[in-house]
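Structures incoming, each one as structure tokens.
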Structure P
Amino acid sequence: MAAFGSFALLIALALAAYNLLAGGFALRLIATGQPARISPERLADTARRAGIAGFLAVTAAAFALIWSVFTNDFSIAYIMEHSNRALPGPYKFSAMWSGQEGSLLLWAWLLAAFGFVLRLRHKTDVKLYAYAGSILAGVQVFFLLLLNFAAPPFALLRGAIPDDGNGLNPLLQYPEMVIHPPMLYLGYVGFSVPFAFALGALMMRYPGEKWIKITRVWTLVTWLFLTAGIFLGMHWAYAVLGWGGYWGWDPVENASFMPWLTGTAFLHSVMMQEKKGMMKSWNVWLIFSTFLLTMLGTTLTRGGLVSSVHAFAQSSISTWFIVFMGIVLAVCIFTYILHRDHLKSEQHMESLVSRESSFLFNNLVLLTACFVILWGTLFPILSEYVQGTKVTVGAPFYNRVAIPIGLFLLFLTGVGPLLPWRSTSLKSIKRNFVLPVIALWATVIVCFAVGVNPWKGGQFSSGNFYALVAFAVSAAVMTAITSEFLRGAGVISRQTGRNLAVGMWLLTRRNTRRYGGYIIHIGVVIVVVGLAGAAFNTTQEQELGLHDHMTIGPYTLEQVGATQDSNLNYNSEYAMLDVYRDGKKQFQMTPEKRVYLASQQPQTMVAIHSLPSWDLYVVYEGTNPDSGQPIIKAFLNPLVGWIWAGLVIIIWGTFIALVPSLTPQTASLRVPAVRTIPTEPVLKGGD
């Protein structure tokens, strides 16, 4: 299988190179109108077919690697390093992306799959799709060069072939890690498609905004994959690493967050281009930047530039990525300079208090956050290069800067939908902002009443202050969104005689892009409430002998025993803890410590009991070597469950935004158009 896989990658490289060169040459002939021996259209079609065949070749290589994992072919160095005979089947699949070579193959396969779908739909707009296909082929050539010469996944092991492999990294032997990396990579790779269309449209001076409409679904789905991938990574860090948190501003966490920020900005600002013909240059550079940041993220994860618990491969291929990103940036700058006159805005901003300004401020805040995170992530690398010593940037730096930025962005999320286009009257402001302001101050009063006081105990607590602001602004934003739904649904209900629930459904179906965006914003608010709960986390660590007790919050934990277990993959120890509340036993928790046999590496398995109000989070840290008694660390983490609930709402809202709106031709129940406010709201990827 090693020879078959290597040959498939060579064929894929040849096909991608032909797709790039033949496609580019054909487009050049079409653009200049020069006579040629072969029809440019026919040459472009052969290039497209080469791209389709390239997908089959990369698929064959990916199949060869998976087959080698499941057949325990330890003659392949990658299989020996990342698998073993006792590894459960699902984790054998995840071995494909657990190391550098396999993850690059996954990147190339996903890119080939996206290109395959794109090339099958080429008749939508033959010339634009030809440009986009050639650009994707250029990206594919880079990854296939890596796979063939810098990081070959089918390299054979030197010396004697072992009977068993080293096994999968214990941190990756968790159910979510079967889907988290593919989700993240779907987000990374997916942004290549709108990048290719944007660059291609600029190269051919494509008229209008049709390229945005073509890529809207691509971009929104890609954004959803990246969002889900980030949250799955957060949950993995929370459930596996045993430190009681879910986001540590790790360099690889930052690497996934940065393209999410610029991608979110792009989804918002393209609406300005669609509706007003504004921010064209801004949008082009947003998608260019997003693509480059996905490349940077892959470099940080797989290139060995930073040390991270999330980076499971270290090597010197970062040089390849840096050169490639330099080439891409040069092409983008050259194309922009050559065709910048094509990107002139058709209208100009008329007022600082308007829908247009809210889009602009939203973009500026997102880009500011991205720059801060980029600076903090790269600062250790830059400091080592300049001074010779690596200066790390910790979580306090990010929290001091990112939390205020995030709260201001949350504020804009609520304000934007209430502002009209062009300009805002004082009467409109009073009408639309009165309820959110009441909700904000009512929440402040309630928070003070229940003890969320930044000056409690005579000392100022920044954590409590930010939590108070987060709760208050979240209440205001939720009120603004809810009032928009109710106002529109109430009008439809009166006009049709249906109840309010049916009116709300009809309102959403009439403009799924708009109201799906509202639901996404609700999900974001729920996530922010969950994040704010971290200000009130408590922890307790104690050595527990048999029938000893420890107390945390309303719970009392009693150690009632310990047990051991083993299987072909690992040995484990459990601490058995009865949990009491108000003197009554509620449930039992069994935090676990594993040692994997193939690698002899330990791994913590956290026990978590979740409620809407908080999580009881218990870690078995091992035994005291002197007393032989278990050491238990417990956390009480308020509102963590709201974070995962917010993700579900975001996914739901995105699906609604992807569904076509009802039209007079498709509506089964037609109702008159309803204008809920004089404006349309700010959306995630919406209208």
Structure Q
Amino acid sequence: MKISIILQFPDSERQAYIRAFSERQIDFFNEPEKAARCTISFAAVELKEHLSQCLENAEIAIRDAISDDVFVIRLFAKDLTIRGENYALIPEDNGLRIEGDGRVGVLYGVYELLKMQGFFWHEPGTVGTFVPERRKNLVLPKKAVSYSTNSVVCRGFCLDGQLNESEELALWMARNRLNSYACRPNTHAFMHKLGFILRDGGHIFESILHPDHVLPSGRTIWQEHPEWYGTPEKGEKSKERAQGTQFCVSQPDLLEYLSETLLRHIMDEWRYADEISVWGFDTWGSICHCEKCRELGNGTDQTLHMASYFRTYLNKAKKEGRLNRDIKMVLCAYEGTSTLLPPTKPVPQNLIDAGDYWLYATIVRCYAHAFDDEACSYNKNYAQVLKDWNKLDRRMPIAILEYYNVSKFEDLPLLFSCMQRDFRFFEQNGIAGFNYMHIPMVNWGVSALTQLLFAELSYHPTADTTSLIDSYFEKRYGPYKDRMRQIYAKIDGATAHITSWRAWKTRSILYTLQEWNGAIPDKPLKTDEHFGTPEQFESIGEETIAALSCARTLLEEVIREEKYNTEYSDLRKSQERAKLLHCLNEDRRGLIYGEDTFRLMLRMGQYYNSLYNGEEQKARCLWNEIENLEQKMEGYYVPATYSQDYLALISKDALTRTQLRECIARCRRFRIENRTK
């Protein structure tokens, strides 16, 4: 089969490969046509190289001219000056047109055609790429099909750490139509080529307004401007508690200082970002209670007042040439910054005009229940507040910020069967985008399914994911697909109450243990309504451990069977086997870590209660098991983490990842001091 890939640019036959990899020579903010040539040429290269892997005896070339004896795939963007994500596959006489509203739509259209051939990308890199069996002909749509999404502001990941970047991850995201990521120094050009919207900033004011930050005068901010810090609801303002309350947004000179600081960051270290997250102190504290701030309204009103000032300043800077591009601001509706509730006053028009938007943060939601489950005290409030936001004349969009790998979860092997129902609820409530925190960079294991479902539902929240899940198990696990489904089901059921175990919430088991001094407690272990009484907690915990242990045993049986499988007669089969074993062993490593972590949390909780109940013999037995687990988990590592504050790569042992190391040390200290063996 002869295939010609035709682009709308002259001299593509000679220049396509050069243009496809020219991203570092392009200003993606101010050179849109060069950006279009780069992205669409890259799409052509991707198409040619993938089709070469799945078509027998095919002659595939990027050409300028069309001849009568070839099948033509025409890549065409309707507007070369926009990103334009919408796309269509349109059959033509002896050909197919992949048409995008802009350059990104063309790229997505290419990946859509490749999915029709059977390509499947379940995780980054070649190991996560499923290449279909070779065939003689293309699989083509019988009639024109078009694709668009209502998730127009973002579909991707939020994360910290300047080293947290990967071109393989970016490529996986683009192939699955994700488009939002943190702006990173080494991959920004590559990601802009793929159509990403890059974001920087975050909880930026902790450092900008650190009380000891020295001003040009030589004095600290606290010394020169104590009035900039918020007035607490109770007690006196002090340097030690300066960031325990949100800063005073009614101070014009403070807003001027922050605006100029933001502009300097945007033009310096954030110079490649399309958006900046402007989030207050992450303190779970309160808003400023001075008279002028109270007049502004609730915490959300105060944030909108501040953001409107910033927007006016940035617009003026753009007009004066001090700002070289349009840039959006992303605000957060979030308990930690006292901005979860909707505003009580109208949204400033300049924020609406600029396309600034909110991220609605669900940091302590429950995953054992759907987001709109009225019976769940964790989720009931989040769902109602989101509905309250939806009652407003909301021309400022809202995107959901989920937490499938929040820092307290520490890359545990978790699954989220509630996703399908949740995304339907979000769609019904007008959500315009989806992000989640924090994407694991390596060793996805079973969470590869979470990432894949997130990508699909972010683009199409009401999609029926049945066929996607079927493809995942078929193409990732082959002959073991049914057994792996059973293993996943056990993991999903066992870890559903992860919020009650480990969330950023005072009623989680992890929080209680972290606050414990290790001595004999004066009350039983605090548990939430999902766990009930201490006895019910222990019963649920034992069921969790049993399910994870069973899942690991079943998985090890699959691995052992595959290692002794002799049905690999050619190179292709051997390569498939290597990929399969990679995935199975990655799943196994995650399960070992997960089982150990849940077992340690349960035994620590039981130890706590046995001390409270005066059960010395039981406490001694539990302590011996805790020490054995401690020693085991100190002996292996789990995926790397990245510093938020400076350039550093950190590899934590499994015990450190449980976040219980210090608690165990305090317990040991108490036992030594009291000569308890």
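None of the figures in this text is laboratory data; all of them are computed from the coordinates on show. This one's a predicted model, so the numbers in the text were calculated from it and none came from an experiment. Cβ atoms are built from the backbone, for glycine too; each structure is taken alone.
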Which structure, out of P, Q, was distance in nm of label points 7 Å out along Cα→Cβ at positions 389 and 501 calculated from, if the result is 6.6? P
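Please state which of the structures P, Q yields 67, 59, 48 when Cα extents along the principal axes in Å, for residues 373-612 alone is computed from it. Walk me through the numbers before you get to the answer.
On the way: P: 67, 59, 48; Q: 64, 55, 27.
Attributed to the structure labelled P.
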Name the one structure among P, Q that mean count of other Cβ atoms within 10 Å over residues 213-220 of 10.4 was derived from. Q
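Upon calculation of volume of the Cα convex hull per residue in Å³ from the atomic coordinates, which of the structures P, Q produces 174? Write out the running numbers ahead of the final one.
Working: P: 203; Q: 174.
Computing volume of the Cα convex hull per residue in Å³ on every structure in P, Q gives 174 only for Q.
For mean count of other Cβ atoms within 10 Å over residues 165-172, the calculated result is 19.0, so let me know which of P, Q that is. Before the final figure, lay out the partial values.
Values: P: 22.1; Q: 19.0.
So the calculation was done on Q.
P, Q: which one has helix-only ellipticity at 222 nm (-39500 (n - 2.57) for each DSSP H run of 4 or more, over all residues; to 500), as calculated, at -14500?
Answer for the origin of the read-out: Q.
Using FRET efficiency 1/(1 + (r/R0)^6) of positions 293 and 413 (r between Cβ atoms, R0 = 35 Å, to 0.05) as the calculated read-out, with 0.20 as its value, let me know the right label among P, Q.
It was calculated from structure Q.
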